[in-house]
1. Work out which structure the value -20500 belongs to, where helix-only ellipticity at 222 nm (-39500 (n - 2.57) for each DSSP H run of 4 or more, over all residues; to 500) was derived from one of P, Q.
2. Could you tell me which structure in P, Q was used to calculate percent of Cα pairs over 16 Å apart, for residues 28-83 alone as 36?
3. Given 10.4 as the derived value for mean projected area of the Cα convex hull in nm², which of the supplied structures P, Q does it correspond to?
4. So if we calculate relative contact order in percent (Cα under 8 Å, 6 or more apart) for every structure here (P, Q), which label has the highest result?
5. Quick check: 20.8 is what I get for mean count of other Cβ atoms within 10 Å over residues 36-43, calculated from one of P, Q. Which structure matches?
Structure P
Amino acid sequence: MKPSETNLSRTNPSETKSDIVSSDQEALILVDAADTIVGYLDKSACHDGDGILHRAFSVFLFNSAGQLLIQQRASNKRLWPDYWSNSCCSHPRQGEVVDVAAGRRVEQELGMHCDLTFTYKFEYSASFAGAGTEHELCWVYLGQTTDEPVINTTEIRDWRWIDPAELSAELHARADTFTPWLTLEWQRLTEDFAALLPG
């Protein structure tokens with residue numbers, strides 16, 4: 001099953017926006033395995049070939065019912081287009097604090113403002129069909145919201161709220177429709193940080 005064929009349950013399909021919020025030329029933060037800054041490089045080059053380790057973040061947003069917001073990545077994405085992923089993920093820019101970057105991107109992609117809590121960080125590498133590689137030192141954040149998203153269609157194709165147990169079941173049955181970092185992060189969150197998750 002292709003990612004675009006998964007069942008959708010978007011709750012507010014009429015509210016969207018369309019803003020350009022990223023560029024292949026923006027400078028990302030290169031780091032070593034200890035997350036020490038070692039330089040800067042444009043986003044496109046960071047993802048070429050086997051990838052160059054750079055700083056990133058992932059956000060998991062839950063509603064008052066304990067459901068997680070997941071998004072389907074836009075079809076024009078270089079890496080994992082049309083795949084389902086966590087609420088929001090991106091990169092801090094040169095000179096930008098990660099906490100600030102995460103809040104900025106949540107607003108830019110989802111039209112939401114909420115408090116985020118840093119949970120953990122980890123390094124991973126994953127390649128996509130010869131198109132490039134994500135090699136990231138990723139900071140993982142949790143947040144709660146009472147808002148509905150107003151998605152940015154330049155970044156997001158679709159979205160839905162999902163119960164945590166249902167997400168775990170879908171990841172087990174159809175892992176190839178989700179981004180690899182979501183699979184890794186959700187496993188760690190449910191195993192090592194379950195007490196921080198709603199419910």
Structure Q
Amino acid sequence: MKKSALGTALEWAAKIHFDQKWKNGKSSFLHHPLGVASLVLFYGGDEAQATAALLHDTIAANISTKEIEAQFGKEIANLVRAFEDPPEVSTLSNEWAQIKKAYLNKVKALPDRSLSVVLCEELHELTTLNIELRSLGSDVWRRYPVPGRDVGWYFRELLSIAYQRLNSPSHSAFISEFATQTKRLSDRVFEGNEN
């Protein structure tokens with residue numbers, strides 16, 4: 001029986017991320033690609049999108065999209081390419097806001113299939129951040145190069161993109177959850193209740 005692309009991607013992700021830790025230094029990093037793939041499938045994505053979700057952070061581990069394309073095909077490689085920094089980032093200073101603005105511009109222009117995967121990744125990151133803020137408090141912000149208000153701004157911008165681009169009944173549950181998680185973060189960082 002031929003192994004599915006999803007099964008092979010799971011093996012790749014497990015091998016590449018096995019020893020990596022999440023930002024808190026305690027949890028396995030692997031929870032993130034697994035969580036993103038789960039969200040993709042839960043919100044109606046297909047196998048190719050879930051496969052890309054499992055692989056999206058392999059490019060940060062020096063796996064090239066050419067390698068991904070050779071193993072998984074052009075469609076999945078293109079979905080993973082959505083996670084690459086836009087070319088202009090290499091000419092910017094390391095200023096967080098400039099990098100995020102360039103990435104947001106890229107996200108706005110993504111094809112719908114890529115956008116859905118990217119926003120599932122962002123939703124997983126946002127949900128995890130809210131969980132950690134609830135359990136660890138404001139110490140979480142020590143892991144970020146910017147204050148919580150800036151991170152809150154970034155997720156509000158992503159929510160705005162989601163509203164504009166995924167404004168259909170088939171995406172209403174996703175938009176609702178992204179909005180709920182964004183509000184939770186906003187309540188903490190914009191209203192001074194960061195715990």
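Bear in mind these aren't lab numbers, they're just calculated from the coordinates by the rules spelled out. Given the structure is predicted, the values throughout are model-derived calculations rather than measurements. Cβ atoms are built from the backbone, for glycine too; each structure is taken alone.
1. Working: P: -6000; Q: -20500.
Of the options listed, only Q reproduces it.
2. Numbers: P: 61; Q: 36.
Among P, Q, the structure yielding 36 for percent of Cα pairs over 16 Å apart, for residues 28-83 alone is Q.
3. Values: P: 10.4; Q: 11.4.
This figure was derived from P.
4. On the way: P: 28; Q: 18.
If we compare relative contact order in percent (Cα under 8 Å, 6 or more apart) over P, Q, the biggest value is for P.
5. Numbers: P: 13.6; Q: 20.8.
Structure Q accounts for this read-out.
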